[in-house]
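A short reminder: the numbers here are calculations on the coordinates, not readings from a lab. These figures come from a predicted structure and were not determined experimentally. Cβ atoms are built from the backbone, for glycine too; each structure is taken alone.
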Structure P
Amino acid sequence: MKAWEDLVGTALLGTRRRTLDTSAQPPAVQALAASHTEPADQLLTAAVVLTTYRRAGKRPLADVKPLPVAAPDERPFVPPLARERLARLLAASHPDLLLEWLGIVAGTDYRIPPETLPLLAEAARTKAALRGPLVAVAGPVGAWLGQRNPDWAFLSAPAEADGAQDVWQYGSLAQRRRWLATRLAEAPDTAREALTTSWKSEPADVRADFLGVLAGHVRAEDEGFLEAALTDRAAAVRERAADLLGRLPGTRYGQGMAERLRPLVRRRGRVLEVSLPQGGRDEGTVRLRTLVAAAPLSFWSEFGPPAEVVRMTVEGCPAGVLRDSWATAALRQRDETWAHALIGADPGGRTTPPLLGVLSPASQAATIGHLVGRLPTESFARLVHELPRPWTRELGTALLDWIVRQDDHRLVSHAAVVIARAVPPGCLGHPLATTRLTMDAGPWRRALTETLNFRREMYEELA
């Protein structure tokens, strides 16, 4: 547009060096500019009128079709108190508490106010864990928004019950993971057929990811499929396959590993002699780890009960390598007897937190109570951070009982943050979650009770 370019050029040079050519301006601008005699006044007048013209002086659009309306959602909105709490969560930026709140709502017949969806969608854009529950509570309005903003496309995921095969073939990774998990639970043969059909065409990271989904549904019939995955070119896939095979009792893989391990182990009194497999020391150590982790733990029964075996003196290989491999086997095979033995032999060891996840809820809580007496406060506080989640009610109650007896300590205060967020809803009737501390209490104690009370109120408001 020559008129605009001429105006901008004149403004840049200044009216002392260049005069505005009003003849190049639209007629309406010419008339208004001509009413002024000073060049600067003409320039400013033309600029005001022409700027307004450029912004608003366009012809109205024709044949414009209105946007489609979102499908109706008959669910009631969350109660007023829950709305206020959602606003506080969004303002305070607590993604873990927001995730829990959305999970509570997703388990009810409520929906969230549509005006909060943009903020929630932005939060879910950067924290993928929020997406699943947000899609559930957002409903049709969320899908409508997702169809119009590419950054929120996760809100408009197609219904996976419709065109199921299309979801498996063309859906996003998250959609395919959900489809596979659902089919493994509801139609396991269909899920396994789809997985084996597309297996070779999947990228390595996707193959490993799908084995993670299969982990919750692995069965004896999967042995052949997992054995084939042991030869995969990707190390992550091989490791996942070995882990899943270790969960199946009586597999050819496990028995083969036990046979290879047998000539390497011998007991001499209170000494367990373990020879490294052939190869250099480092290579032999890696092979020994693989053999011990994959062999059935029943292999060691000929050398004594677990509580005795794990306390024997080890010769021929690093004792830590053997204990770590036993821990891996106990985790894979979910062997509670071995988990107890390993925790008892090294209560402060790095394998203790995951091994606690193998124990039954009652045994887990009892073991935690035992560890409180055996470990220094600092060591136990560090252990809290590494405990596998989700926690059981028994474990959560045991940890709340422990924290209430502690004195002020930096590591204890850090553990209190974890406990406040991780104890399950069944623990929110604990006295710590139903009382308010005065200002003379330590800051970490007040923060602990405030978080527990906040979570308790979330559940009460949405009950």
Structure Q
Amino acid sequence: MSFDSILIANRGEIALRINRAAKSLGLKVIQAHSKADADSLPVRLADQAVEIGPPQAAKSYLAIPNIIEAAKASGAGAVHPGYGFLAENAEFAAAVEAAGMVFVGPKPETIATMGDKVKAREAAAAAGVPVVPGSEGRIDGLEAAKAAAAAIGYPLLIKASAGGGGRGIRIVRSDDELAQQLSTAQGEAKAAFGDGGVYLEAFIDRARHVEVQILGDGQDAIHAYERECSLQRRRQKVWEEAPSPSLDEATREELCASAVRLARHVGYRGAGTLEYLYDENRRAFYFIEMNTRIQVEHPVSEMVTGLDLVAAMIEIARGKPLPVTQDQVRLSGHAIECRINAEDPARNFMPGPGTISGLRVPEGPGLRFDSHLFEGYLVPPFYDSLLGKLIVHGSDRTEALARLTGALDGLAVEGVPTTRALHQALAADPEVRAGRFDTNFLERWLEERAATLGIGAKGD
């Protein structure tokens, strides 16, 4: 399993993050890129670069044959998928292994099991991890859906068995709504993930989204504590922090222990995240799904534990055991991450590709900005609008919020619209500062403040 070179099958800030970790381990870095990314910073900083197709992701970053051929031609010993694109594609992981290279991540069969939400729920239940009440497996047909709904009770969610990112999900509150939304959800799941399978799950109103970062080496697993990810827009995370301000120590210990139990149960290898809904009123948590990859928000876990999660997953892929034991992972302080996107909050978050005409990044203790930007960089219209992630760390949440306010004031990304103003307003909001929010908070917040702040859920 040893290798001395690694191909990065991704782009943007995560490609740079992998580049830094790989070089810190003495590895040669090969950057795969589309034609649109030929002049990107990941390409400039790689030891070698290879073009894998035109700008469209389907013909480049999602084209398995192109990436495998590029990896073989460049002599790469391993492939790191980053997040998004093919990161949770079992077929891709298997193709990498079949070509004689190491896939930096879980085994293909683990991705297949934990990437299917129904199978993941079954694995969680077998490991003794609480799951949200739901249907027994996939739902075939309206009558079966109605029978399952009667057993679960309304309101409930129709959820895609495959995929993620908030797609293929519908909230229904009656049999009539179930009849209207079932085929729509199945069609959306089929279009987005190539799999139209859905299942039903109880809808927990005013729930919080809490997730646990884990590391496994195939034999054992540890956790790096939890993250709070409840500030979401259209089920897309906007702001993340570690640890969660909603958990007491007893609940934190129980939650993290359950995540490790499940990771060990499936023989997990690499970095992964187990996502839960947390009912604050009942002090109860429920497993909902697993992301079998590194997460966008992994830096907050690194900031509060001192771990290098990306380097750790590369070393695990090289056949090394876990870098630390559980009792060596200490929780220190509080960290917050804001996703800075090329979107205009005042125009229904419309993406705004363009040229970066100016860039000022704040510096100081407890500050980190993960980004691939530089002055003159052309933000392409073909991919996700994420420009970078502003991460702060403080001795406690109060200090972290103070540092975040200063860092946001000091950040300037000129030439394209950004979500900086949204985060400035959130950081000043009394409810956010007090840690009183749930997964629907931001949608309500945007509706209430659309007129006064020029930040809203509705367009002009």
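Values as computed for the structure displayed
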{"item": "Which of P, Q yields 2.2 [distance in nm of label points 7 Å out along Cα→Cβ at positions 230 and 334, calculated]", "result": "P"}
{"item": "Structure with the greatest value (metric mean count of other Cβ atoms within 10 Å over residues 174-181, set P, Q)", "result": "P"}
{"item": "Mean count of other Cβ atoms within 10 Å over residues 78-85 derived as 24.5 - corresponding label from P, Q", "result": "Q"}
{"item": "Relative contact order in percent (Cα under 8 Å, 6 or more apart) - highest-scoring structure of P, Q", "result": "Q"}
{"item": "Identity of the structure behind -10500 (criterion: helix-only ellipticity at 222 nm (-39500 (n - 2.57) for each DSSP H run of 4 or more, over all residues; to 500), calculated), options P, Q", "result": "Q"}
{"item": "Answer label among P, Q for the case where Cα extents along the principal axes in Å, for residues 278-389 alone, calculated from the coordinates, equals 47, 40, 30", "result": "Q"}
{"item": "Per distance in nm of label points 7 Å out along Cα→Cβ at positions 206 and 406, the highest-valued of structures P, Q", "result": "P"}
{"item": "Highest-scoring label, criterion being FRET efficiency 1/(1 + (r/R0)^6) of positions 14 and 134 (r between Cβ atoms, R0 = 41 Å, to 0.05), among P, Q", "result": "Q"}
{"item": "Mean projected area of the Cα convex hull in nm², for residues 46-189 alone derived as 13.7 - corresponding label from P, Q", "result": "P"}
{"item": "FRET efficiency 1/(1 + (r/R0)^6) of positions 238 and 318 (r between Cβ atoms, R0 = 35 Å, to 0.05) - highest-scoring structure of P, Q", "result": "P"}
{"item": "Given 139 for volume of the Cα convex hull per residue in Å³, calculated: source structure among P, Q", "result": "Q"}
